[in-house]
Structure 1
Amino acid sequence: MDLISIVPDMKRKTVDAFVEKATACDPKLLQWQILPKELICAERDEQGRGVIASREPVSCMQERRLQKGDKICLDFGDHHVGYVTLRLSSAGSPQDAPAFLRLKFAEVVGELLDDSDSYEGWISKGWIQEEYFHIDVLPCELKLPRRYAFRYLEIMAIDTSQKFQVVVDSAELTAVSAVSMEDVAPLTNLPEDLQRIDRASLKTLQDCMQHVFEDGPKRDRRLWIGDLRLQAKVNYATFGNVDLVKRCMYLFAGLTREDGRIGACLFTEPVMQVDDTFLWDYSLFFISILYDYYQFTKDLDTVKELWPAAFRQIELSLDDMVDGVLRTDEDQVAFIDWKDGLDRQAAAQGVWIYCLRQALWLADLLGEQEQKKYIGDLLEEGCKNAMERFWDEEQGFFVSGQERQVSWSSQAWMVLADVLDPEKSRQLMCHLLEVSPEMGVSTPYAYHHIIEALLHVGEKEKALELMRRYWGGMLEMGADTFWEAYDPQDPDASPYGSSQVNSYCHAWSCTPAWLLREYFC
């Protein structure tokens, strides 16, 4: 599935009052000074995975003399997002040429070993965190203006001269986030492996909470609404930063397509504007975000103000529906998951019903009787179509598309939408685990919905088993934060044609911190 969308003549609408309210909620970021903890050397193991081969005390850094081809790698001890300052000097004879350095930033060890010259993915190589500097005069303080997301920093001397060497006297990271890990109590009542999963989930969310809820601090560094829905739920149960959620809601409602369609993502620099990418399920999720916001805050004034934007998404979503279900053609108008070959129609029907139920509740809260009836009629029709068009009694699954595909995502979304009664939903999820259809999931985003569906029907032990296998699997691979994409059978899989641009700290993977608190504490 290709999410590249280019509509250069798209007309946009700005609601200035909403943008002003969003601006008022812009956080002042917290800062921490982080020093490297060790020097490491990386290599590939028998499976081709990056591993740490050796470690040295960080005090050895000033003893290293970097000539042509030499390098050192600093380990900052954990994943961080922020700005780096290096203090460099020279050793040997007087500096008779510029020092030519390459800096490589890595979220995971394997990135240190990747050759960016071999990159052939379909999104910009510019996302690879690699910088080149000519240093004319040593000593110097090299203060990098760009923000990085990383744990490891490799400094390589591409060239010096035969007369002098480069010395790294010190390195410092100014880490930034809208929230502090110290504000969240650890889940000490859970087993150690689940505590580790929780801690990595919290770190993932913290590093994605900047001036907006970013989808990933390495890439794309943007506000995506699918990520925001999950980030906000985790945030409510942990950091509790309501203003940042409010800021993002007002930005989405205030920066739309001319007809009021809410975009899949927003840019905040150099100007605030909606992107020209629109996803059917993502636009509907504005309803879900508003619903969750009220459940946590009981802020009725904000809900009243943003409800028209939410209701508008229902009206506009009908444009992409035929006979009560999402249209099917060559253009995939809903996201659901990155999974290659996934037919999204049945899962989209689940999303439709899920969001309609929340919209119906909000319309009732606001006393919007005409809209309540309108939504209620759509909900009744949606549930009827779900059973008549997608349920296969013989297989005991919801099927999707002309090929009547059975996928994990279709079952999860129909369960979350309460299309079946609670016991039949429970039986469906157990049947899913027993049969294990070939069309699985490829991202923590989709995997979250499988686990949430299991918890929704009371299958806590089965949900924990999957959480331990999936998110625990990333920890076993050396993760400090959770990834954008993870396939246990192919850990280097990428939606972009190369894992070099994968995000290893990605917002939609932070949900265990909410799931554990919501269902196990």
Structure 2
Amino acid sequence: MSDQLIIFDTTLRDGEQSPGASMTREEKLRIARQLERLRVDVIEAGFAASSNGDFEAVRAIAAAIKESVVCSLARANDRDISRAAEALQPAARARIHTFIATSDLHMEKKLRMTREQVLEQSRQAVRFARNLCNDVEFSAEDGYRSDPDFLARVVEVAIAEGATTINIPDTVGYAIPELYGEFIRKLRERIPSSDRAVWSVHCHNDLGMAVANSLAGVTIGGARQIECTINGLGERAGNCSLEEVVMAVRTRRDYFGLQVGIDASQIVPASRLVAQTTGFVVQPNKAVVGANAFAHASGIHQDGVLKARDTYEIMRAEDVGWSANRIVLGKLSGRNAFKQRLQELGVELDSEAEVNAAFTRFKDLADRKSDIFDEDIIALVGDESVTSEQEYFRLLSLSQHSETGERPHARVTFAAGSQELRAESEGNGPVDASLKAIESKLSSGAELLLYSVNAITSGSTESQGEVTVRLQLGGRVVNGVGADPDIVVASAKAYLAALNKLRSKTERVAAQG
């Protein structure tokens, strides 16, 4: 059995299924490039058949990525598989990932199919996919809750038809590590042809055990591919966390005895990019990538670390991409210095026009904030990741007044396409007044689900604030993110960004967990 562990990243597909985490083509492309710098083995770029937007995103990623395998999800039918193959056509290395549910519950209640129908559809789907692509992954959705005898029949058929990877997902996060590992081990043992495919695990975190279950699938079950996401992003409680799996295998190589090809120094940049793009902020105590992951508050711990780092640290912060904030740019910095810093941060912009636009925002920020940190630059570039369609609403100016004993008041000027709108309102606070002013003109009817403020850099009241606004309208949930040294301005930007996404008519189709 190989000692190489394949890292399959599904941030752009399963991670995007988090309510409000839907990404644009440009945002997906930017994250895919960072995943390639991270040296992820397989990038699941999306679900090409779900919408024209997702098809174009998968196709763009397939054309841009040269080192990693680019994968598209497809239900077990000819239309989905053909669409995936078409989107993946430009890829240097492509994979079609087809799936069908195999648990009695899913077959009866969701698919309304018999076992024999599912078995035959699995056969036909893998056969059709294999004729279009040499690398085919087959997933048995809700595999862990499936009858082992029937699941073995389905998997055996998939391997016979040419599936090169077999994935047994814990779709609903029901598994327990030891039981899940044993389930996969016994399944492999009862299938004579099991050694003709790489076995994969895909675990959800509903009971907080996605990482543990995935690792048990490897150590006990013999799987050699783990499907995971940056920051553990995903629907419900999320997916198995890439950074936790990778660093567990690297840190405890004495136990796992496995090799991973990941460039761990790119983990934190990837985490920041995904968090900034989706608006899903990483909690401070998150393993590996949380702000407190390498912080020591206890005097005893601080003393120990100062004397010998390994007394309380099992990993080095710099190994995963953490570094002290370096103040490298200011208002006197030129365009070339700014462009060089973008390259050092691993940020790639598609055109000189995008570089110029980001530099203009940088100079504007430098006039208001003397110290520019790496995180500030990443946030600035994130503002450039929206398309012209999504920039329909744009903040032009904002003024607000608040005083003890007086009701706060805000005056907002913003663009709606080519039209300039002015509005003012009172509110319970300056943020409330600003958002109410915008609503007084637009009457969107959207419900505010979340309002969150996060400091982009720490240790200074001069830090930029990053605001996330989550809105719901007509069953759609979207996130808007805005950054500015003025929290009220950042809030208005975030609100308008969310309204832009609601205005977009991108279709989404629920896919495999």
Structure 3
Amino acid sequence: MSDQLIIFDTTLRDGEQSPGASMTKDEKVRIAKILEKMRVDVIEAGFPIASPGDFESVQAVANVIKDSTVCGLARALDKDISRAGEALKNANSARIHTFIATSPIHMREKLRMSPDQVVEQAVKAVKQARQYTDNVEFSPEDAGRSELDFLCRILEAVIDAGATTLNIPDTVGYNVPEQFGNLIRNLRERIPNSDKAIFSVHCHNDLGLAVANSLSAVLNGARQVECTINGLGERAGNASLEEVVMAVKTRKDIFPCETKIDTTQIVPASRLVSSITGFAVQPNKAIVGANAFAHESGIHQDGVLKSRETYEIMRAEDVGWSANRMVLGKHSGRNAFRTRMQELGVTFNSEAELNNAFAAFKNLADKKHEIYDEDLQALVTETGQEAVNEVIKLVSLNVCSQTGETPNANVTLKVEGKEKSAQASGGGPVDAAFRAIEAICHSDTELQLYSVNAITSGTDAQGEVTVRLEKGGRFVNGQGADTDIVIASAKAYINALNKIITPSERSHPQLGDV
């Protein structure tokens, strides 16, 4: 029998640290549910001490997830650990993940602590975490630049204190595969009690080596990999869950382990995370990119037609690619709609949410003949709890754009229940629409990103627009979808403005990272 490779997903915690990728509580629960459906072993739901919103999100995930372990991150501080323990108290299976920096530069410049003090603090934190759960993970932050002798010393001490998982993070993405693999092997060989803990790795992608480093660690005895859907994460991101899982599954001749992951849920999870965060997946992204199983070359096409294995090492359907479409139309009822959404892992918290989503579905069915699962995911993202409570709503938009004339837009918004209208011109219809919205809202924000992505194929496809706004150093993403790109753009801009106006749930100061 092969060893089990534990998949630890940190999309909801480290993935959320991407500027603009912050998620609401309801969005985190939606993603957690599909991760559970995928059979992810551990879901790191957030950083409970970071903000009241993050605490509530971890608590909400812990309350609904039954089959996966729910994990909360905590610095090696009393207040962090007690806050994590409180957030996780109703979890069916809970883990506290505590960390402290161990590299000379971090201990000297950031912590201003001696090595002895760091060891003492780490041991104290693990012992405190054990009061809440016997499933405790410890990470020496910036392990990739830490001294080997000191790593051995602190890891031996935290194992004695009760840590059951030791996570070795390449926090700044500095390592290369051979070096990182050797580090894992040396730690396992040199630490006397290393057999009493599972070794884990958490690799960042600053040099594009996060997956390679993670897999090298697995070959050298690591049996947990920390990763994210689509490789989401701060800076250049984290190791991509889908790439790690499919590498282990495809190359069974190389890797002496296997995961429990239901790989058919990979593409649906990728699409959901992309829709919620607004981070589009590049077409040539491995496993989940639109071109991952496309063949343009005539030689390749001929080979695949004769025998798929000539140019494909995986089956597209094994990772969730399919032409699965919703066969409901504008005459379909609410029950059929609700049933299909449940099959996609979407449940509604209230009748108001269901009514909003169903009304949006009916409107879309009038515009679009075939409605795909991707359309439904975008629809739910747009009409969730946020939409029910939004301060600014789009009432109408009229845009005039013609050759040789300056585009102009007339927009009517409902702001806190009162309708307001404005007109503006711009360099294009979208620019004019944004200027008209700003003439009403006066948000004092800066547009940092504007992107358009077709949700499905065909000229009647919905366009999904992502808008990133910045105000006072705070970034938010807004999403909007419509068969009309200008309307989708206005929806996305207004969605972002609503997040700027009501920031409390999304407040997420970055207190630390592993």
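Every number here is computed from the coordinates shown, using simple stated rules; none is lab data. Bear in mind that the values here come from a model prediction, so they are computed numbers and not experimental data. Cβ atoms are built from the backbone, for glycine too; each structure is taken alone.
Tell me which of 1, 2, 3 gives 1.4 when you compute distance in nm of label points 7 Å out along Cα→Cβ at positions 57 and 241. The structure behind it is 3. With distance in nm of label points 7 Å out along Cα→Cβ at positions 65 and 441 computed over the structures 1, 2, 3, the top value is the one for 1, the highest of the group.
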